[in-house]
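K.L.:
Pasting the structures in now, so scroll down.
Each value in this text was obtained by applying a stated rule to the coordinates, not by laboratory testing. Just so you know, these numbers come straight off a predicted model, no measurement behind them. Cβ atoms are built from the backbone, for glycine too; each structure is taken alone.
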Structure 1
Amino acid sequence: MRVLIPSALQSYTQAAWVEAEGTTVGEVLADLDRQYPGIRFRMVDEQGAVRPHIRLFVNSAQVFRLDAPLAATDRLHIVQALSGG
């Protein structure tokens, strides 16, 4: 499946769009981490929760759970909020 990587994490992938496999959001993030070590930790904390500044969208619908199911034809968009002062 195609996965859109936010610009703040493209230092891991060297690309905006990458391919990953999995039948749930969590499996896709685990596959991304297998391909690009360390990227999952930037999105998911030590307790297995999606970090507050990360939003996940499957085909334009926001998902909140890592066990959300995915089809091979879906697209996962990872969005990272920016903050500053």
Structure 2
Amino acid sequence: MRLDKYLKVSRLIKRRTVANEACDAGRVCVNGKVARASYDVKVGDVLTVLLGERTLKAQVLVVEETVRKEAASDMYRILEE
């Protein structure tokens, strides 16, 4: 699954266009490297997202195309905020 879509489906970022813009601006890293929106997310990847003044670090646990809102937080584990 593409990185921008994963960020949207997991609800780490609310909209896919915002996720795409964040990737283009270099504000999203995967395993310590700046990643493009087209990066293929895999289980075990560590995502670092810079959201304004906040930095969010999360590990990918599940990659699914569609998820209910209640189960979205089960797709990742927060490592640090």
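K.L.:
Thinking of 1, 2, which structure, once volume of the Cα convex hull per residue in Å³ is computed, gives back 95? Before the final figure, lay out the partial values.
P.N.:
Working: 1: 95; 2: 81.
Among 1, 2, the structure yielding 95 for volume of the Cα convex hull per residue in Å³ is 1.
K.L.:
Check the numbers for mean count of other Cβ atoms within 10 Å over residues 24-31 across 1, 2 and tell me which is largest. Write down the numbers at each step before the final one.
P.N.:
On the way: 1: 19.4; 2: 15.6.
Comparing 1, 2 by mean count of other Cβ atoms within 10 Å over residues 24-31, the maximum is at 1.
K.L.:
For structures 1, 2, which has the highest computed value of relative contact order in percent (Cα under 8 Å, 6 or more apart)? Present the calculation step by step, with values, prior to reporting the outcome.
P.N.:
Numbers: 1: 35; 2: 28.
Largest one: structure 1.
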